[in-house]
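Below you'll find a set of structures to go through.
Readers should treat all values here as calculations from the given coordinates under stated rules, not as data from a laboratory. Note that the structure is a prediction, hence the values are computed from the model and not measured.
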Structure 1
Amino acid sequence: MIEFSLDKRTGILLVRPIGPLSEEDFTNLAKEVDPFIEEAGNLSGLILEFKSFPGWEDFGAAVNHFRFVRDHHKKVAKVAVVTDSPIAAFAEKITSHFVSAQIRHFDADQMMLAKRWVAGD
């Protein structure tokens, strides 16, 4: 399950995975994000905030996740990953090979710093 909010003023999307990810999560996310991208051209940034990666409900959810990333990664300038999970540093290095956005890891207590970085402040 994903909680998300899109700040249309700044073009920053905040995503919080709080349970296993479902196919519906990415359908709902696209319904919110796609019209904004169509109007604005892109997202200024994406902030992913999580304690640990919750995994997927099933294979279809994983496929939808990867499809969502494939279809949207060129429309996002910066990605901040806010977590204390040890996988974050590894994921930052691996993901940077597959997406065009700048990616940066922030510790869980650095949310304000992550927001400023994504906003370009």
Structure 2
Amino acid sequence: MADMLVSCSYGKEDPERAILSFIFGNVAAAADQPTALLLTIEGVRLATPGYADDIRKDGFPALTEVMSSFVGNGGQIWVCGTCAKPRGITDNDLIAGARIVTAAHVVQYLASGATSIGF
């Protein structure tokens, strides 16, 4: 199986898309599929402490629960460096399991055969 890249560009402004991104990522990670979840645009805020705490959507699990499970299952949270910079987010501002990556890193991951899906 190919590695998986799930892309999420939403935060509090669209809880359903934010949560769904991590649900998909968590399913892949729980199946021992190497999975990275790329946070872009406003989604980068999900990787900062406390931001996701109150993100909920009826019929969905709480975002923090799914994020924790995703990381616990070996999933990696990648924060777009280009998006983090204007928002003042640095490596020191990230939750456990998250790291800032460059566009070149993501391109290399995809070029190596990773499958991607975006929300």
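Which structure, out of 1, 2, was relative contact order in percent (Cα under 8 Å, 6 or more apart) derived from, given a value of 34? Working shown, then result.
Details: 1: 25; 2: 34.
Computed on structure 2.
Thinking only about Kirkwood radius over Cα pairs in Å, which of 1, 2 has the largest value?
Working: 1: 14.4; 2: 13.9.
Biggest value here belongs to 1.
Given that helix-only ellipticity at 222 nm (-39500 (n - 2.57) for each DSSP H run of 4 or more, over all residues; to 500), derived from a single structure, equals -13000, which label among 1, 2 identifies that structure?
On the way: 1: -13000; 2: -9500.
Source structure for this number: 1.
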